[in-house]
Every structure is written in C-alpha cells, then in structure tokens.
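K.L.:
These notes open a run of structures that come right after.
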Structure I
Amino acid sequence: MKLTQRAIDALECPPGQRDRMVFDDTQKGLAVRVMAKGSKSYIAQYTIGGQKRRVPLGSCGALSLAAAREAARAVMGEVAKNVDVFAERKAAATARKLQEARDAMTLRVLIDDWHSLHLSGMRASYAHEAMRALRSGLAAYLDLPAAEITRPMAVKALDAMARERGAVMAARTVAYAKAAFSWAIKRGAVTVNPFSALPVPSTPSRDRVLTDDELAAVWKAADPATTYGALVRMLVVTGQRRDEVAGMIWDEVSPDCTMWTLPGDRTKNSLAHAVPLAPLAQALIAARPRRGEVIFAGRTDAPFNGWSASKSRLDAACGVTDWRLHDLRRPVATGLQRLGTPAWK
C-alpha cells in the first residue's frame, strides 16, 4: 500500500489479532503497526544475518509521514552498510541504563547502604566509627559514582589521611573502605575494589606507659565536675576502652553501683563483660546528673563527643605529652600485676 495520511487514519486491526503491519510501497522497510487497542506507530523493518529486526520510529500522531519515511531511509541506509541498527540501539540503551545505575550508586549511597544493610548486625561502636572515618576521610569523593573511584584516587586519599591524621587512622579508614567495597561487589553494585591491597603506611605498635607522676598529673587536671574530666577519671579507675565508658548507660550499672555489665554488642570481642566498680568509680557515677539514659552524656542526652578539643585542654593543664586516652589502660594493667592480680580477667 502507498501510505497516505488518510489511509493511515483509516487503518484498523482486525478483530482477534494482536496487531497489524501495513508496509509502505514508497519507502522500503517502512511500516505502520496498528495495535488491537487502536494505537499506531511507524517502524523500520529489515532482515540482517537471517534475523528480522524492527526499529521503532515513533507514534503516527507525533511523527509526520514524510519524517517517518526519512527516518526509515536512514535506517535502511545503515543496513545496506551491514550495520544492525536495532542491535546498536539496544546496546546503547543498555549502556545508558548501566551508566545511570552507576551514577546513582555514589560512594555516599554505597557507604550508607553498607551501614544500613550490613553494619546494622555489628557492634554499634564499630558501625559508628566506620561511618565517621569513611565520611571524613573520603569526603571529597562522596558524591562521585562509586564505580568511578580508582586506585590512584584511593592512594591519594590514603596519603592525605596519613599526613593529616596519622598512619593509624589512615589504615583504619582504608580497612573500612575495603570492607564496604567488598560487600558491594558481592551484591553486584560495583565490580572493582580500589582499596584492595593498598600500600598502607606501617603503624608502629605503641608501648607508652604513663609514669605514676604523669598519671597523677592527668588525674588532678581532669576536673570531675565536667563530663570529659569525669570520663578521664573513669578510664583511669576502670581501665576500660574509651567508647565503652562513654557509652555507659544507667541500665548497665547495678543498683548499688558496684558492678558494670557491658552487653556483647558494646565490647570488642562481642562478649558480655562484667566490670567490678571500685569506690572511686562508684563516686564518679553517683555524681553524674541523671538526665537521660547515658551516664556521661555530652550537651545532649547522646554520648560525649568533644574528644579532640577537650584532650588538647587537658594536655595543656596537666603538662603530660605524647599520650593518648587509650594509654590509660596500661597503668591499670601494670598496677594489677604489681598486686599479683592478672589483668583483664
């Protein structure tokens, strides 16, 4: 049939059929496809490699007959050059969808998904530290597609962290990032882990032990009337980890304040841990205002988080240098050994 606009308007799909194809006698390969529900569209049909292909050109209502013939002519011209237009368009559409998916899976989204879908089953303190380290250490890359994070970019971030925050923090952040990408690879979200086998700076082990005089200076400078000062003194008298003490809640402490029981989801080894509380520790807890569930709360009811600034002020007040809060665990262990009591039982 020589297609005309009037002829196209009159075309119908026979009853009982899904569709009807009407080809144009003027332009080879051009056809109008009439659907059972009445919609009509132009297509270009050809055969290549023994396979019949149909390339949609547009709705008959949106595309003029002249434009449809021109589009069909272009398709048939490519087919004459042995180009499979349908296959190329399908491949391009697939590539677009993959790119859109990659663009949507930014590093921020990957990290957030790792947190909500994977870290939710792990210790809260680990999850919190992992998210804090990743969002801070990889801040420049958060809004980039995760699949576009390359190894050189990972090395650049690692080097910057090592210079600005130290080798230990750099190594930890890389470990978190490697774990997050490994998880994403298993889910098919990305295909490459740019943080795998990075040249992580060596982290020399610390053996800093505060002397009795240094410990006394820290104790005196830590004002128990402040949350930070009370936390520091609690670390000294219990020998527990910083985040464990900072996250202590009233329900973990016995009514008489003689025993503190940490649940498994708050300990490093994921096992419940009972800590006897000496009179000094009991006094520190009793002096805390009970305004929420967290004993050593910051300005809100959440655990204290002003560590860096408070540590700098404490250093200036006590005069002790080159030490960390974690170093307060060693004098406890040393003191117990002096008394003939095994540490960390």
Structure II
Amino acid sequence: MKFIVENLAEIKDIIEYHNDIELPDYNKNLKEIKQNKNIVILGNFDGVHKGHQIILKKSVSKAKEENLKTIVYTFNEYPKNQQTKITTCSEKAYLLNENGIDYLYLEQFEKVRNYTPKEFVEKVLVDTLNAKEVYCGFNFTFGKAKSGDVSTLEKLLKDKNIKLNVQEPVRDKNKEIISSTRVRNYIKEGNFEKVRELLGHNFIILGEVVYGKQLGRVLGFPTANLRFENKIYPEFGVYGVKVHIEDDEKIYNGVMNIGKNPTVDIGVLSVEANIFDFSEDIYGKIILIEVLENIRSEKKFDSIDELKKQIGNDVDYWKNKISYWRKKYPKEK
C-alpha cells in the first residue's frame, strides 16, 4: 500500500513496523493516481470493523476485475473528540494494508472542511482522485457542516458519469448494526469478546518502545513501554495480550498494564507490556499489541511486595489461559 500524506510523522510507526511499505512520496503518488482510473472508498474507517471490511473487500474485488486501483480517502485527524478514536493513523493504515488497499489518502481536514458537496465531488473525487467508481457506507456525510449525504453524492456523481456503490448496514449475530460507536463502548467496558466480534480482529495498540523508569525491571517483570496516544483506551488495569515486534516474525504472549501505576508511580499514564520469554533490548523499535482479555482492574497496593505478588499472579493466570485462547481461535498463531 502507498500513502498520500503531507505529514509523514502521522504514519511514522507503520512505516517503521512494515518494512515492505514504500516510503511515501506525496507528489509522486499523487501524480500516479491521476494517471489511472480509480475506485475510491470514502469514510472514517475508525477501527476498520466488519462493516468497513465488507466495503473494502467489494472494492478490491471490483478493482481487480476492471484493472483499477483502490484509494481509501479519509482524514488524518478527526474534527472532534479525538480521544475517542479507536485507531491512530498508523494503526488504521496497518489494518487497511491487511485488506489489500492500493493507496491510502490521508487528507488534512482543514483543507476541505468548507467545501460544498459539489466542490468536494469536483475538486476531490474528480480532479484529485480521478474516480471511476465510489464506495461508501449508508450513513456517509460530506461537505461543509455535513450538508451532503448519500443521496446528494449519488446525484452529483451521476452528473459526472461516476457510479456510486452504497454499503447497507452490516449487522452482528443479534441483528444490531455494527458501528465504531458500539466498538468504542465495548472497549471502555473492557468487553474484548464483543470488541473482537464487531471488529473481526483484536483491538490493537501500535507504537514505539520508549524508555520508562524501569520499575518493572526492579519488580522482576521488565516491560516494553509505549506512550499514551490520542485515542481511546480500555479502563485502567491488566490485560492478556499478544505482542508483535518489528523485524521479529515470532508472536509473543504477555500481560499489559494500562494506567497510572498508583502504587509506585502515582499519576503517570503508561502502557507497559511484560513480554513472556523475551529479554532483548527493543528500545526504539515498533511493537504491535493485540488486546485479548481484561485480567483485572487497576488497584493500589499497600506495599511493593504485595504488588510483586499480584503481578506474579497475573502472569501465572495468563500463562495458564494461553492454551484456552489457542483452542478457541486455532487459526491464529
């Protein structure tokens, strides 16, 4: 997958993690898409859930049939409530790449926020993206103050002889519509069984390993530390996880703590993963964490010894639970 993005810092993590992704050249890639007829997929794609994946699968299949390229057009940041996004730009790019997309266009929202629906179609879909067909969800809105909807888009595209494909709601086994809003709610609740059901994959955290205060090492459980990003996280606590490390094909098991370390480092937000059977120095490397299960909520202990004992119990619990997960999801590594 190739990127069309002005600020490379927004996708630094995925570029470093996926060494087979081409380093973005904004002008070169922009020129490439203008030379081809393309299928453009519109939407936020936050979390890249099952509903999104159906749109992506349909568009990729159609592109292969007609020898076209696929372009996901989305915003680099959300206009409001950025702390509630499920995926960062790099995490979204990772998931879109898994779905076989050719180009990811990360637009600066401020550049287009005042476009009328007609201007959006003409300046973005026609002049910039050279769209032959467009895919979007049933609830897609666009243009200044969300003044355009699917019916508006269909009419404007028809005038340009561009076909619009609208994905109707995708429902779960309980006949409820799958949406990013529902996924966010389940993440907050720590219900990762439902998160996985709606996403079609595990909730992920992708980031660079940074230096912490090495408190885990002192406690006998060294951790890989990640910065808190501008996204949604589950409630503070301990989680069973799988860990993927840059330039390492092996998938590791581990436990992750998200929170403020109330016993030893009060008030400091952190994401820390204790990776089982691993002792290498990975500072500066990118890791991808898949969150599988909430083990317990965050708790303040009366002493360091109590904390050490509980961490040991958390580790033992998850090591015993790993075989259960392998049986439940045998197709996963």
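What follows draws every value from the coordinates through simple rules; no lab data is involved. Because the structure is predicted, anything quoted here is derived from the model rather than measured. Cβ atoms are built from the backbone, for glycine too; each structure is taken alone.
K.L.:
With distance in nm of label points 7 Å out along Cα→Cβ at positions 62 and 94 derived from the coordinates and found to be 2.4, which of I, II does the value describe? Write out the running numbers ahead of the final one.
P.N.:
Working: I: 2.4; II: 3.0.
Of the options listed, only I reproduces it.
K.L.:
Given 3.2 as the derived value for distance in nm of label points 7 Å out along Cα→Cβ at positions 70 and 110, which of the supplied structures I, II does it correspond to?
P.N.:
Derived from the structure labelled II.
K.L.:
By the measure distance in nm of label points 7 Å out along Cα→Cβ at positions 14 and 318, tell me the structure among I, II with the highest figure. Mind showing how you got there, number by number?
P.N.:
Working: I: 9.4; II: 2.6.
Once distance in nm of label points 7 Å out along Cα→Cβ at positions 14 and 318 is worked out for each structure, I has the highest.
K.L.:
Comparing distance in nm of label points 7 Å out along Cα→Cβ at positions 118 and 222 across I, II, which is largest?
P.N.:
II
K.L.:
Same structure, new question: Taking distance in nm of label points 7 Å out along Cα→Cβ at positions 22 and 158 for each of I, II, which is largest?
P.N.:
Numbers: I: 6.8; II: 3.7.
Once distance in nm of label points 7 Å out along Cα→Cβ at positions 22 and 158 is tallied for I, II, the winner is I.
K.L.:
Okay, moving on. Taking 22, 33, 19, 15, 10, 0 as the value of P(r) over Cα pairs in 20 Å bins from 0, in percent derived from one of the structures shown (I, II), identify that structure.
P.N.:
On the way: I: 22, 33, 19, 15, 10, 0; II: 29, 53, 17, 1.
It was calculated from structure I.
K.L.:
While we're here: Taking relative contact order in percent (Cα under 8 Å, 6 or more apart) as the quantity of interest, name the structure among I, II where it is greatest. Could you put the intermediate results ahead of the total?
P.N.:
Numbers: I: 10; II: 16.
For this comparison of relative contact order in percent (Cα under 8 Å, 6 or more apart), the top structure is II.
K.L.:
Here helix-only ellipticity at 222 nm (-39500 (n - 2.57) for each DSSP H run of 4 or more, over all residues; to 500) has been calculated and equals -9500, so which of I, II was it run on? Could you put the intermediate results ahead of the total?
P.N.:
Numbers: I: -14500; II: -9500.
Label of the source structure: II.
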